[in-house]
Structure I
Amino acid sequence: MGLGALPIITDAETRSISPENPTGEKGGGARAEPTPESPASLLGKGWKARPCITLEAGKVTTIAEIEGCGLIQHIWMTVSEQAYRSCILRMYWDGEPTPSVEVPLGDFFCCGHGLRYEVNSLPIVVNPVGGFNSYFPMPFRRKALLTIENQLESHIPGFYYQVTYTILPDLPDLIGHFHAQWRRSMTKREHPEHVILDGVKGRGHYVGTFLAWTQLSNGWWGEGEIKFYIDGDTEYPTICGTGTEDYVGGAWGFGGKTYSTLFLGYPFRRAEPGEVPRHSLYRFHILDPIRFKQDIKVAIQALGWWPNYKFQPLTDDISSTAYWYQTEPHAKFPEIIPLQQRWPR
């Protein structure tokens, strides 16, 4: 759980699942037989014979299926950008019928708009070129199942992945399960608000927000506040921010700069001629989780300025990924919108 724990020797066992060891079993790696067309055909078995797979059109592929008690510690993936919004990453814990994680692949790793760029936070890292990394701890007591669904009508070759986990004898009762949910909406002038998360029931804590914001109006777009409605809040939230750039640790409209730090970031901005401006932002509540005992709702406003220095309600296109831990069972997520409604602008 940190540098201080590195000297501690335990009875836990480390395993890793990849195309070279699809089950993660002990001594199960590098057993694939190279095909005649494989780059490893002249070297034989044990020499990078199956480093990646193809995501078949319209199919769900199981990435990892782990029986028993354990903790996923690191996930690494890479694939072409066509998969970022067309493929859905799902995670199921302890045999639950509905996923605890359901997010388009790119958005889970803070790459919104179907585009590739670098992210250097603590839990999510995206390195050149398109190397996705997650360090969110993901505990499970009986079983973990990770899948990816390719919703395109064509195959996506060259999907590389590695899921590293530790086998544990048990987990403390107070351990929560990892969850992540994706939403997209077009804000309305009558009520310019995007709901990031709602309908959560149980006990837990909220640990992060990623926003892919497409600006559809001229001028400044980030005057809106984020609001956290906790444990029965109705009209008024318990936690209320002061502005969009403030929430991700910036100030005064970012001053035209981007940044990516351990917990806070504005890693991407693009406003090319002939395009609508696009922005990506993240805020990870690692050192300051937002705790709830019964329920939580998270929403953010979309506000700019009128020429008379009054707030202007904006009609912007906002996608979000919420990350949190909670006790199970969890409430079923809203159905994720279909592929044609997920295409980036």
Structure II
Amino acid sequence: MARSHAARMNEVLDKVEITAVVDINLERAQMVAELFPKKPVVHNNYEEILDHVDATLIVLPHHLHHPVTVKCLNEGKHVLVEKPMANTEQECLEMIESARRNDRVLMVAYCMRFHPLVLKFKEIMDNKTFGDVFQLSIWTEQHTQRDSSNWMCKAKEVGGGQFFSHGCHYIDLMLWMLGKPVKGIHLGTNRCTPWMEEEGTSNVCLEFENGVLGYHFGTWGARGTRLGYSFHAHCEKGMVEMQLGKGQVAYLGDVEKHVPGVHDPGQKEVILLEQKHAKPTEIEMSHFIECIETGKKPLTDAVSSLEGLKVIWELYEAEEKNIIADLQGMGLGSMNFD
């Protein structure tokens, strides 16, 4: 993924200089370094390049996020760390405290919050353009297969399975869009994804304080899909649909008359936004630089990122106990480390 992560710098090269690239495999680091106009230092030990940088982008296996982030923060470096933030609550708290103590920006790379289609989708829900929403459903169907020895397959290094590794994006979005959850369930399986130690497919259902229901289906075992990455918000007057593959947000509704027992005829489809080649990681990186320059709080700050992970951990625990997770009283939205 190094090339895609390097591409996120395209919009900020007038504001920053890439001074160092690190990988334990020097050849891979060199390949990334070649992508930039001014050739950075290449090294296989990140501690050796800290004198060359003011800020770091940490793209590592999840179990390494905590030690590397804390080291960088304690050395006075701003940090944009890939999601999920870390594998335990204690690790997340230590990262937050290090950022606070050293007065550095700590931002988590939940790039979906910066996607123009997602922003439009949220705006429609916030403004109640088509009335109140009562159900938000998110599907992420993909085929992500690795050799079973790869870190992405190992529960201890990933922090769980597909739900923790990838579903964290969509728990984050649901909390951002819908508010505080009160209860929920998670069901996962590694059936047909045997390369995963934990779940390769997950289903999540949440109920929120406002009565809205949220659902996420994610799989790394999809050999075929029509949904791809799709969001559906069912509202009083119709449905708002976001399809990342098509690059569209659309409204379906305005049925003039409902006939009981008959599928509603005359449904209109209106394209509300079309943007086929959005680059959310570039927007995300620009936001990170802005936060460093201005002291602005990141949209994907560490505290809200931890809150989303706490929901996932509660859902995992309830699944083990075969009960519905009680998500009330978790202090979501009230955590403050200033």
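Readers should treat all values here as calculations from the given coordinates under stated rules, not as data from a laboratory. Everything quoted here is computed from the prediction, not taken from an experiment. Cβ atoms are built from the backbone, for glycine too; each structure is taken alone.
Identify the structure, out of I, II, from whose coordinates helix-only ellipticity at 222 nm (-39500 (n - 2.57) for each DSSP H run of 4 or more, over all residues; to 500) was calculated to give -500.
Details: I: -500; II: -9000.
Working through the options, I get structure I.
Given structures I, II, which gives the highest value for relative contact order in percent (Cα under 8 Å, 6 or more apart)?
Working: I: 21; II: 18.
Top value of relative contact order in percent (Cα under 8 Å, 6 or more apart), among I, II, belongs to structure I.
Comparing distance in nm of label points 7 Å out along Cα→Cβ at positions 258 and 306 across I, II, which is largest? Walk me through the numbers before you get to the answer.
Numbers: I: 3.4; II: 4.5.
With respect to distance in nm of label points 7 Å out along Cα→Cβ at positions 258 and 306, the highest-scoring structure among I, II is II.
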Inset, instruction - Compare mean count of other Cβ atoms within 10 Å over residues 162-169 across structures I, II and report the one with the greatest value. - result: II
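Given a value of 1.00 for FRET efficiency 1/(1 + (r/R0)^6) of positions 58 and 290 (r between Cβ atoms, R0 = 35 Å, to 0.05), calculated from one of I, II, which structure does it belong to? Intermediate results must be reported in sequence, preceding the final value.
Values: I: 0.40; II: 1.00.
Checking each candidate, the match is II.
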